[in-house]
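Below: a set of structures, written as C-alpha cells.
None of the figures in this text is laboratory data; all of them are computed from the coordinates on show. As the structure is a computational prediction, the values presented were derived from the model and not from experiment. Cβ atoms are built from the backbone, for glycine too; each structure is taken alone.
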Structure P
Amino acid sequence: MSRTIAVTGTVVCAVLLVFSLTATTFAAPIGWADGHVTGTGYWTAGNAVKLTEDVTKATNGALKVTVFPGSTLSTGADAMNNVTANVMQMAGVWGSHVAGQEQIMELFDLPMFVPWDFEFRTKLWDAMYPDFAEMLHKKHGIWLMTMLQVEPRMIYTKRPIKSLDELKGVKIRSMGPVETSFTRALGATPVPVEAAEIYTALQQGLVDGNWFPDSAQYAFKFHEVTRYIFDLNNAGAGYFVMVSEKALDGLPANVRQEFMGLRDLHSKRLRESSLDGTKKGRSLLEGTGMKANVVPAADRKRIMSMSSPIVEEWAARLPADTRPIYLKAKRLVDEYNASH
C-alpha cells in the first residue's frame, strides 16, 4: 500500500512538472506598441527596429515590441499623454511635438542655441538627461530611455538662396513654434505641413522649401523636389525615447530589468547614427546634384542677432518648475562659447 502511494506521488509530481514547463514554454509574450514620428527610411525609427530585436533576445521572447513608424499616436499634442496613459507603451518623439504639454521639451530646437560640436553635444545630453528624466517621471509617469539631437537643420529650396534677403517671402515648411518663429524672423513665410505631406507640398508648390537635416532630406527623397541647400547649420531637433511607467510596472521584474538594461546600447546606436548622418548626409545630397550655398558671414551675424530675442522670449514663458533646466543648459552653452 505504501509503495503504491509513493509511485503515485512520483507520477503526480512528474505531471505537474511537465504542466509547469509547458505553461512556461507556451506563455503568450507581452506585446508593446512603439510609435515613431519618422518612417523607417530615417535612422531614428531604424534603430527602434533594432531595439525590438534586442528586447526579444534579452527577454527570451517574453516581451515583444512592435514599431509603428510614422505613427499619428507619436506626433502632435497628445503624444506624451498617449505614453503616460499607456495607450502606447513607447514613443520616439520630437521635442517640438510635445512642447504644448511641456515647453522645456523644445530646448534643443532653440535657434542657433546649441553649438554644432558633437563632443560638446554628447556632454550636454548627458548633463541634461537626469533633469529631463526626473521631470518626466514626476509629472508624466514616463521613463526617459534616452534623448539626443539629430543632425543640424538646413533650408532646402527649389531655387537658389544665397543670402537672407533672397529668403524674403519664400514659403518654408516649419516644425514647431520655435522654428516657425525663427523662419518668420529670417524673412521667410512659415507654412505648417505634416511630415507625410512634405514631398507633395513641395511638388505642388504649396511650399518653396523645407527645414530638415541633410540625411533625412536624402532618406525621404526630398532631393527630388528641391535642388539647393541654404547652409544655416541650425540647432538639431531634440529627440526623446519615452516609455510608459505603467507599462514598465506591469512587466515581471526580470523582464523589466533586461529591458531597462538596453538603455545604454540604444543610446550609443542613436548617437552614432546622428554623427554618421552628419558626416554622410551632405555628400549623399550633393551626389544627387544638389548644390549648397554657404551663408555669408554678414548674414550669419544677422541670424545670430535674430535668434537671441526668440530664445529670450521663449525662456521668459517657461514655467517656474522647468526654468532651472533651461538655465543649466544655458550655463553649459555659455561656458562652451566663451572658451571657443
Structure Q
Amino acid sequence: METSKTYLEMAAKERAADIFLIAGRRVSFKRGDSLVPISDESLTPEHSAVLIREIYDMANRRFPEEAGVWDDDFSLSVPGLARFRVNVFRQRGSLAAVIRIVQFGIPDWKELGLPEEIMKIAGRSRGLVLVTGPAGSGKSTTLACIVDNINRTRNAHIITIEDPIEYLHRNVNSIVSQRELNTDTESYVTALRASLRQAPDVILVGEMRDLDTIQTAMTAAETGHLVLSTLHTVGAVNTIDRIIDVFPPTQQQQIRVQLAQVLKTVVSQQLLPGTDGTLVPAFEIMHLNNAIRNLVRDSRIHQIDAAIQSGAAEGMLSMDDCILRLVREKRITKETAMYYASNPEQLQRKLR
C-alpha cells in the first residue's frame, strides 16, 4: 500500500476534494458527490494508524494519542503540491482521518462562478457580512476570494481567525495577519477581543460557533470594523433565526435591534450536482435595506424572502431565482432544482 505522501500527491493531481483514511474500507477520494476507492485493499486499523502518523510527521506535530487528544484539526503544507486541512478522529477504536485538499493560491472568483455582487463586499468599510451554507459548500473559498479582493484593492489591516488556516494570503496592498486556533490563539472569542486592540480594518472569523463569539463579532461590527464570518445555515431567513435563537429569550428583542443595525449582507450558497458531472454553485444574496431592517427589528422574518425577490435592482438574488437560471442554462436538471429549491411548488410554476 502507498504512503500518505503518495495519496496526497494523487489527490492534488486529480483535484479530489477530500481523502478518507478509515479502517475497514479502501482509501477513497471524494470527487463531486462520489466516493472513489483508490487503494487495492481495505485499510486495517494498524495501517490507518501508520498513514496518519506519517501525516503528523510531515506536519511536525505530536501524534494525538501522545498529546491526549481524541479529535484533532490542523493544516499541513506540502511545498510545490498543496495545502491540506486534516481532521483526525477515532472510530470503532481505531484512528481515522478526513483530509481536505486546498490548492496553493487563491482561486479566481470568476472561474468559481461567484457573482460580481459578492465581490463588491470588498468595498464595504464596516458592518457584519455572513457567508452561509452547509458543510463543504465552499464558504471558506468565497471568504478567501473576498479577502483577496480587499488585499489587492485597499490599504487595510486584515486579521483572520481560522480553525485551521486554509488559504495563505500574501501581503499585497494590505497587511494580512492570519491566526490559527490552538496554534496562535486559544479561541475565537479570545482572538476577537484581542483583535480590537490590533488596529484592524477587516476581521474574518472562521465560524460563529457560540453565543460569545456571535456577541463579540456583532460588537466588533458595531464599533466600525468590517467583520466577515460563516454559519452552517441555508438561506438568509434561517441565518437570522439562528443568530437570534442562540440568545436567551429575554435578550432576543435587543439582539434583533442590534442585528438590524450591524448586519449588512448575507450570502447563502449551495453546491448542486451539474448535468456535466461537476458541482455547480447556487447563491442567495440579501443586502439589508431599510425594509429588511424593519422586518428584522419587528420580528417579521417570514416576509424577508419576498423582500429579497423584490430587491433585484439593489443586487439581491433569491436562491430559487438562481436555481431557475441554472435550469434554463441546462447546467442542472429540473429534478435537482426541485430537490434544492426553497419553495419547490413556486419554482415548478415558474418552470412551466
Structure R
Amino acid sequence: MTTLPSIDLDPLVEWLVQLLRTPSPTGDTAAALALVAGRLRELGLAPTFSRKGALVVTLPGQREDAPRAVTAHVDTLGAIVKEIKANGRLTFDRIGGYPFFSVNGEYCRIETTDGRTYSGTAVLVKSSVHVHREQVKDREWQPDEVEIRVDAVTASAEATRDLGIEVGDLIAWDPRTTVTETGYVKSRHLDDKAGVAVMLAALAALTAARATPAQRTTFHFSNFEEVGHGAAVGIPEDVAELIAVDMGALGKGQQGDEHAVSICAKDSGGPYDLGIRRRLVRLAQAHEIPYKLDIYPHYGSDAEAALRAGGDYRIGLFGPGVDASHSFERTHRDALAASTRLLLAYLLCAE
C-alpha cells in the first residue's frame, strides 16, 4: 500500500481562513482566484486562467492512459443590488440558493463599479418589535420584506446613487470566520473554500514529498459553481475521471459529521460513478481515513455540471462534512485532514 505524504494542518487552516476572508460571491471572484494562483506559484507550479476565469494547473503523472481532473470552486453565495429604494436602502436578488432568514441581520460588503466599497446590513423592512410587533413573526421572509441598510449617510435613492451604488453592484456576505481552540472552523462560505484548501494542501504535500500522481491530473478551480455551470468548460477532453472536492451536507437523515470526509453516492442529478465511489471507500478503509457515505437530494456539483455540458468521463465527489450548509457553516480540522488524505490516496492510487 502506498504511504501517503504527511500533511500539516496548521498551514491548511491558516490558508483557509485567509481565503474565507477574501470576498468572492459568484461574479466577483478575481481576488480569491489571485490568492489561489499566488499559492500555486509558491509551490513552484504554473497555473493558467481559462477565458471563463477558472484557474487551472496540470501535474504530470506516472501514466497518461486515463488522465484525471479534480475540481473545487472559489465562488460563494452572495447577492446583487436589484433596486435602490426611495429611502436610500437597497433590495437585492440572491446569488445562489439560500433562504432569506439565513442572512437576516447579516453584515455585508457592497462593491461599486468604480471600486468603492460600503458596509451594510440585511434587515427586515419591519424589523423593530417595538414598532411592528404583529408583523415580526417566525416565518420565511419574502424578497420585498428584506433590504440592505447601507452604512453611509443616505435617506434617498439619489443620495445612495451619489455614493456610487447602482443596480447590478455585487454584495458579499460577511463570513464571520472563527477558528476555535477545539478545532472547529466556523464561517460562511466553507462551501467550497474548504474544498479549495483541501486541494491546495494535497498539492503542497505532493510537492514537499516530490511525489508524482498515478495519472496526469488537472486541478481546476472553478468560479461559477453556485449558479450551476462552474466546470461546464475547462476540463481537458481526454480526462477519464473527474472528482469534485466539495462539502458533505449534514443534517437529519444524513450519516456525515464534521470529523470525517463525506463520500457522495448520489445528489439531485443522480448517482455518481459506482466504481469510483467504491474505490474511494476502499482507499479510505485501507488508509484508516474516517469517512461517511451519504446522498444529497438537494445538491449539485461542478462534476455534475461538467457531465451535463457533455463531458465523457466518470465522476465522483467527496469533501469535509460541513454543518448548516448555505447558512452559517462549521467544520472541523478532522474533516479537513480526512479529506486531504483521501484526495492524496486517490491521486497516488494507480487503480
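Comparing P, Q, R, where is distance in nm of label points 7 Å out along Cα→Cβ at positions 115 and 315 highest?
Top value of distance in nm of label points 7 Å out along Cα→Cβ at positions 115 and 315, among P, Q, R, belongs to structure R.
With helix-only ellipticity at 222 nm (-39500 (n - 2.57) for each DSSP H run of 4 or more, over all residues; to 500) derived from the coordinates and found to be -10500, which of P, Q, R does the value describe?
Working through the options, I get structure Q.
Assuming 0.25 is FRET efficiency 1/(1 + (r/R0)^6) of positions 179 and 299 (r between Cβ atoms, R0 = 30 Å, to 0.05) as calculated from a single structure, say which of P, Q, R it is.
Derived from Q, not from the others.
Computing distance in nm of label points 7 Å out along Cα→Cβ at positions 91 and 155 gives 2.3 for which of P, Q, R?
Value 2.3 for distance in nm of label points 7 Å out along Cα→Cβ at positions 91 and 155 corresponds to R out of P, Q, R.
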